[in-house]
Structure 1
Amino acid sequence: MSIGTKRVVHMSFVVKDIEKVMANWAVLLGIDKPRIWKIPGPDVAPVLTDGKPQLYENCYISVIELDNIVLEVCQPGDEPSPWKTFLEKHGEGLMHIAFLSPDEKEAEDTIRQIGCSGTPYHIGYYPHQSYAFYDTYDALKTELNIKIDRDNSDTIRMIQKQIEESN
């Protein structure tokens, strides 16, 4: 049993000052400073955290595509979010490693096998891929982000409807 892959999609870091960190990466790599933008909202990628639709309007993200991996850097806002929770518990640094798994159930069973909850606490839905955060910090000293390719159209419509009805 395993998560079904050894290929890392990206590594994500949580920081307090994304502008400064991205400027430093740009100098280190000899590149233009990467674009920084707000984490997509429910019109692009609706999310569930602890099973409930959420909006994270003040979280920022930036990405650097290297030859062999993608670096993702996130700065949480003041409101509660998975990124803010991680920052408060563990400080700045590596939050998660993301893998694209061919089998969600097998990945979750394997996460349970290492003594962690096989239930994600945060799930994001894009039209043809989902991602899920698993708290594996005690076992791995980082969290896991398991990505799954699948059609999420119905789930996206359901979450968007829930958000509209709650506003």
Structure 2
Amino acid sequence: MLESKRVLVVVAPFYRDIADMLTQGCVDRLVESGIEAIVTEVPGALELPIAIRIADDAEQYDGYVALGCVIRGETSHYDTVSNESARGLMTLGIEGGLPIGNGVLTVENREQAHVRADPMQKNKGAGAADACIALMRIQDDRVAGRPSSFLPDSEHIQMAEAGTDTRNV
């Protein structure tokens, strides 16, 4: 089912090292799943939803993943970029029915970003790919008239251990 899927991965590379790690984790997960991944870049996080909207008009893709990083600074720009990029992606998903995995990190500092982006640590790029894959499956189930399953493949399920603080995930 997934083998014929094409996913556009749209990356905002303002923090190139973080964006590259997110992209690696995402593309690796998509390829593992038999999905063709096409990667493109936009200047920043605010352009992510716009690029996805433009690409969807061409009707070439089955799903989308948005990747990037917004690090809090000294001004309110962080809040604007974080909120508006997320709002744009959610609007496309809810109103447009697009399967979008949101892998835009919103963090306090580079250290947090690195831990979340690194494929050997939290691997949030792969998590965004998993979200896109799950949404494409739900969409396929709906079209085929089958009941939907919201669980990812068992090899990609992560369970918190007892006593683990999951508030900073």
Structure 3
Amino acid sequence: MRLAVNDINREPLGTASVDESARPSSITLDGGCRTILLQWEGALDEQGRLRRCPVCGCREIFRRQDFPQRLGLMLVIGTIIAAVVLIALWQVIWAMGVLLAAVVIDRIICVFTRECLVCYRCRTEFRDVTIDGSHEAWDLATGEKYRPIRRIETPRQDGPCTQA
């Protein structure tokens, strides 16, 4: 299994490859500068499928398509530019053809991309794992439960605090 590890604040820490059958207690991320402890107890079921995040211990994970985001963004931007230029040149039929071609290319990419599992809490991604019907797609209610709370940090004051 390949991991893209994040911390509890969802900040990326690095990537690593793990042999889940060996269940190592710690992994060293690419670059060798960080070691992460893994909690394997209850993380895998009897068939070796992932049921819990071994990085943060969260019991809820979801599956998603491992779509290359940069490619998708380039496709959208290129399509918009081409369609706007063609519409400006009064070539509306060609502009519709470009938009239709972008949809077809997007569907082809989606058919050939693999799925990965993602932890709701820390957003660590697990690739090259067995995904079955019990792994649900992302759920809004569960996602809101694990949404990070953004704290506004106030600047430090010199001297005693004043109350208004």
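Any read-out appearing in this document is the output of simple, stated calculations on the displayed coordinates, not a laboratory observation. Here the structure is a predicted model, which is why all the values come from computation and not from measurement. Cβ atoms are built from the backbone, for glycine too; each structure is taken alone.
For the read-out mean count of other Cβ atoms within 10 Å over residues 52-59, a value of 16.6 was computed from one structure; give its label from 1, 2, 3. Of the structures listed, the value fits 1.
Among candidates 1, 2, 3, the computation of Rg and Dmax of the Cα atoms in Å that gave 22.0, 70 used structure 3. Here mean count of other Cβ atoms within 10 Å over residues 44-51 is compared for structures 1, 2, 3. The highest value is that of 2.
Using distance in nm of label points 7 Å out along Cα→Cβ at positions 108 and 124 as the calculated read-out, with 3.7 as its value, let me know the right label among 1, 2, 3.
Details: 1: 2.0; 2: 1.4; 3: 3.7.
Answer for the origin of the read-out: 3.
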